[in-house]
Structure I
Amino acid sequence: MSTGFLEERRNALEESFFKQLDEKLRERMKQKRAAAATKSALAAVSSITNDAVLDHLVALNISASTLAALSLIPLVEVAWSDDRMDEDERKAILGAAAASGVTRGSESCAMLESWLAKQPDPGLLKAWKEYVRAVSHTMDARARTAWKMELLAHTHHVAQSAGGVLGFGNRLSKGEKIVLKELEAAFE
């Protein structure tokens, strides 16, 4: 074999290697720009200024267009507290979603429906708690209390939509009670 052929082959391999490396770097930069844009839009619609909270929300695929779904996480968590989604709980959550402006076909509704179909990652509740803490600091005490009471009323409604025997008896499970206390504590 001639050294010219080997030299050409080496150059071709180097070019291929650096082309692949460049593509990976461009893709990584593109993803970083997209995450930064999502973070910026999320900050604008939510009034959250804490970078760590925003980064966590972005990592969980929460965007400005799916932020409405984030407010429904407590309802989802209460429903899944016994490791299953009851049809009555599902209906109660979808009703609350519709009442809060989450419309069928929207990104928020698609995200919510995925959480109803499969129990979400525990990190989602953590992100919601961070969201509550971040947003609570931007509200006065009266507004924060009203938000808390409205949320707890919705979560109690979901928790009570299933359970008991033939509609009688204690309709809250032990798991639901634990989650409800945890949600209430997030506002403190």
Structure II
Amino acid sequence: MPEEAQKLSHIRCRTIVEILGKPKEHVEETLKGYVSGIKKDRDLVVLGEDYADATEQGNMWAKFVELDLVVKGLPKLIGFCFEYMPSSIEIIKPDEFKVLGSEMAGFLNDLQGRLHNVDMLTKQLKFQNDFLRRNMNAMMHNLVMITLKGRSFTIEELAAITGIDREELDKFIEKMIKENKINKEDELLSLA
């Protein structure tokens, strides 16, 4: 098949697009909006859509839709995958593709570029998360030290005063006790 005909040939596929988030209503509305955006693309034709019910996943909600699509050409199918990040795709027609080396190189270069961007964003987020964690720990340390200055409190009282979750505060207090910054006598915490 000539290169131009290959680019314009239609591809029939089934794909699953998933959303995870909260609250449930937001997840449902977002997925419908996502599908609405897919339908506006002139190179994609949605033949059918089958929405699953939203399910609770821990403290989040998950919902997916199975789409029956016709896509105009292999480059557009690859673009669809990059743009909409389906969790799976099944090609129904055609059974075979003839891909030129230049098209494959373009696809691989796009893939590598996107992977490098994801890697860079992941590293930036890790750096920011580490920075925030260090500063949060310093603030918790200072808050506990200031709160206990000249006074003694139980862990429950200290959690209520500081607004720090009891389980998180327990871990933090244990560390401060091991570092000899806090004493614990008869359930009362005080500065060492």
* Looking at relative contact order in percent (Cα under 8 Å, 6 or more apart), point out which structure of I, II has the largest value. => I
* Structure fact -> Re distance in nm of label points 7 Å out along Cα→Cβ at positions 9 and 49: value 6.3 computed from one entry in I, II; matching entry is structure I
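Looking at Rg/Rh (Cα atoms, Kirkwood Rh), point out which structure of I, II has the largest value. Intermediate results must be reported in sequence, preceding the final value.
Numbers: I: 1.23; II: 1.25.
Across I, II, Rg/Rh (Cα atoms, Kirkwood Rh) peaks for II.
Comparing mean count of other Cβ atoms within 10 Å over residues 57-64 across I, II, which is largest? List each step's numbers first, then the result.
Working: I: 18.5; II: 14.4.
Largest calculated value belongs to I.
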* Thinking of I, II, which structure, once helix-only ellipticity at 222 nm (-39500 (n - 2.57) for each DSSP H run of 4 or more, over all residues; to 500) is computed, gives back -23500? -> I
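Match the computed value 4.9 of distance in nm of label points 7 Å out along Cα→Cβ at positions 105 and 137 to one of the structures I, II, and report its label. Could the numbers behind the result be given before it?
Details: I: 4.0; II: 4.9.
Only structure II yields this read-out.
Rule-based calculations on the coordinates, nothing more; no lab input. Worth saying up front: this structure is predicted, and the values here are computed from it rather than measured. Cβ atoms are built from the backbone, for glycine too; each structure is taken alone.
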